[in-house]
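Right after this note come the structures.
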Structure 1
Amino acid sequence: MHTFTMIFLAALAIATSVKLWLGLRQLRHVRAHRDTVPAEFADEITPEAHRKAADYSNAKTRVSLAGILFEVVLVLAITFGGVLQALHNLSAGWFEPGVARGVTLMVLLGVLMAVIEMPFDLYRTFVVEQRFGFNKMTLRMFVIDGCKHALLGAALGIPLAAAMLWVMEGMGASWWLYAWVVWVAFNLMVLAIFPTWIAPLFNKFSPLDDTQLKARIERLLERCGFKVRGLMVMDGSKRSSHGNAYFTGFGKTKRIVFFDTLLARLTPEEVEAVLAHELGHFKLKHVIKRMAWTFAASLAFLWLLAQMMTQTWFYSGLGVTSPSTAMALVLFFIVVPQFTFLFSPLSSYYSRKHEFEADRYATEQTVAADLITALVKLYKDNAATLTPDPLHSLFYDSHPPATARIARLKAA
């Protein structure tokens with residue numbers, strides 16, 4: 001067996017084993033604490049709500065476990081099973097070597113992956129989310145959304161793929177640096193157009209019309225020295241009963257967006273506290289720091305790809321007999337996650353650190369008790385488990401566990 005084949009299979013086996021082990025730990029831990037509400041939440045969360053959160057968490061985890069097993073089969077089928085080679089042969093029958101053939105290969109694989117993923121999406125939406133009362137989507141809406149995502153993916157993804165392949169094939173040994181510039185420019189462009197061009201394709205946005213709440217938020221923004229283009233309400237309730245709020249865009253396109261479900265559940269004081277937390281991410285430059293880390297990592301990965309794509313063992317070790325630029329790019333995206341998964345806790349730790357810092361900022365601008373009650377309501381309404389397995393949380397959770405987060409806020 002090829003040396004790189006053994007290395008890749010070992011990485012795939014280790015990553016998969018750890019994922020399954022973490023998922024089973026999560027199932028057991030949440031089930032073991034299903035009937036006991038943590039003491040610090042006993043006054044706000046009923047045993048019934050706590051059991052619902054536990055059951056919801058475990059239902060999602062079971063789907064995740066099935067997805068992990070299916071992912072292994074899919075990766076092996078795409079590589080050693082010959083699926084990727086067959087797609088290459090198909091695209092080669094249509095186009096001569098070059099960008100068009102490479103883009104066709106990537107489009108064919110993307111369509112195949114979307115079709116394969118669809119049953120999982122349907123099950124999550126119309127079984128899991130439906131069972132726990134969160135889904136508001138109809139099958140018609142699901143299909144329309146899917147078509148919109150496909151068209152949007154084609155409109156943005158095909159030009160990006162063509163540009164990347166053109167750079168990789170025409171810019172010599174330093175192509176990875178030029179490709180990185182293209183990648184960064186593309187991401188910044190998407191950030192700029194998302195609020196006004198992309199998001200309205202899926203949801204309706206209207207100006208916040210609650211004059212008292214608007215005045216409260218504007219005072220908070222003035223205290224924080226933060227300027228936005230608009231305060232918007234999104235009709236999130238037409239798809240889900242989950243609630244949220246977020247910032248979008250940058251520069252002159254910055255907007256604050258509230259889910260209508262969030263405004264329906266929280267008091268004005270609580271909305272202000274949640275917004276102060278989100279403001280904290282911007283004032284403490286968390287968004288810029290995360291973008292910087294992401295772009296730095298992408299530069300390193302592109303350089304690594306440049307070194308690997310010239311090696312015949314990279315292709316033959318993954319069951320591919322027709323090396324090409326597009327083939328190298330596709331294989332790299334398949335290989336890298338298997339080697340980087342064990343570093344997930346570092347990313348999660350960095351994100352949780354930012355969440356604690358944003359909470360602290362919120363307590364300096366608003367009342368800590370308001371943020372506490374808002375978070376408790378969101379945990380309850382979104383059926384977020386209060387008792388995740390610590391190791392599972394360490395790998396997967398971008399936000400701190402509820403108990404740790406609330407404890408710090410109470411100390412504040």
Structure 2
Amino acid sequence: MAFLAAIAASLGVRLWLAARQIGHVRAHRSSVPAAFAPRVDLAAHRKAADYTVARQRVAIVHAIVDAALLVALTLGGGLAAMVVATGSLPGGPIVRDLALFGLLGATLGAASLPFTWWHTFRVEERFGFNRITMRLWLTDLAKAIGVALVLGVPLLAVLLWTMHGTGAWWWLAAWFAWIGFQLLVLVLYPTVIAPVFNRFTPMADTPLRDRVEALLARCGFRSAGLFVMDGSRRSGHGNAYFTGLGRAKRIVFFDTLLARLDADEIEAVLAHELGHFTLRHVTKRIAWSAALALAFLVLLAWLAQAPWFHVGLGIPPALVPAALARPGVALALFLLALPPFTFLLEPVVAAYSRRHEFEADAFALRHTGAEALATALVKLYEDNAATLTPDPVHSAFYDSHPPAIERIERLRTLAADAATPLAA
């Protein structure tokens with residue numbers, strides 16, 4: 001069966017890549033790459049290697065459990081049982097399909113929860129990154145479920161309504177609904193969604209703020225404000241980003257980032273993020289995402305009325321007529337079956353993202369210089385315990401950001417071309 005073969009192939013590749021990553025990182029654990037030797041000590045390098053291996057071990061178990069759960073839900077009859085359980089509920093087919101997704105979401109969430117807990121309170125704790133308490137973790141979990149229900153249920157209801165009541169062209173109506181939802185989330189995220197989980201305070205009037213505002217002016221970026229996020233309440237990792245759409249755009253710094261980097265380095269990191277905006281990377285990714293969504297909806301429209309699609313994914317033949325009358329069943333099967341078949345698209349998406357990262361680095365170099373960005377990158381890799389020696393194949397398959405060595409070498413080349421030498 002093609003579906004079972006796809007699951008086996010995707011799981012086999014994932015396990016093979018994880019084994020490569022563990023072996024490569026371990027083999028280079030005892031020596032810092034020459035390009036980083038002056039800046040990264042051996043203890044930090046070994047910590048990053050051990051952290052990477054620990055995460056990969058969890059990922060291996062998670063991948064196996066996910067594959068087993070996927071088989072159980074489809075070929076094992078799990079989703080079929082949910083279809084039967086919700087088939088007699090009052091309220092019509094949309095209500096029954098919403099209940100079906102409620103059962104499916106609860107099952108998938110319950111299966112992933114132990115891995116989330118283990119990663120936070122075992123892996124992150126072991127390497128000194130975790131700062132979240134169990135109480136706060138549970139609070140965040142409850143908030144995440146609440147946000148998912150508030151946003152997800154209306155979107156799902158609209159999608160199901162289009163599938164049930166808008167005829168053969170329902171996929172086009174569903175696509176417009178999805179696009180509208182994505183844009184709405186981009187607008188609401190900075191001021192409504194993100195504050196549910198973190199505190200955001202305006203950046204204080206300091207020389208650093210003056211430098212940041214001068215950089216924004218040079219880059220032609222207008223934002224709704226500069227904010228500092230209390231990332232240290234949960235983790236020791238640091239970052240900076242811009243978020244929002246239109247007038248709702250804002251710049252956000254993790255407090256951990258401000259505590260670790262100096263003013264030149266913070267300016268360089270922000271310049272990199274502004275590069276993504278100026279070069280329209282976010283717009284391009286939204287466009288690609290919309291195109292893929294349209295293609296998938298067209299495919300779903302074809303499969304939704306195909307009995308063989310339902311039977312091939314575990315719906316008993318006797319239940320197929322009832323399932324065909326409930327388009328939500330096809331949607332659930334499609335969402336379950338899609339990942340194993342699209343697995344090989346991951347390196348393509350990662351390569352596209354890495355290209356954008358190189359372009360944003362080049363933009364930052366032009367506006368702040370190479371040395372500050374290079375030192376900031378080294379500190380961020382070190383503080384986040386990102387390995388400096390990833391397996392090349394694993395990195396090419398998964399990593400949305402280029403390996404540290406590639407980024408530094410590219411900066412060094414660009415700096416030389418611009419006659420701005422980068423220190424060793």
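Some values worked out for this structure:
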read-out: Which entry (1, 2) yields the derived value 5.5 for distance in nm of label points 7 Å out along Cα→Cβ at positions 308 and 388; value: 2
read-out: Mean count of other Cβ atoms within 10 Å over residues 100-107 derived as 17.1 - corresponding label from 1, 2; value: 2
read-out: Which of 1, 2 yields 3.0 [distance in nm of label points 7 Å out along Cα→Cβ at positions 60 and 380, calculated]; value: 2
read-out: Structure (1, 2) behind the derived value 13.5 of mean count of other Cβ atoms within 10 Å over residues 164-171; value: 2
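We did not get these values from a lab; they are worked out from the coordinates using the rules stated. Since the structure is predicted, the reported quantities are computational estimates derived from the model, not experimental observations. Cβ atoms are built from the backbone, for glycine too; each structure is taken alone.
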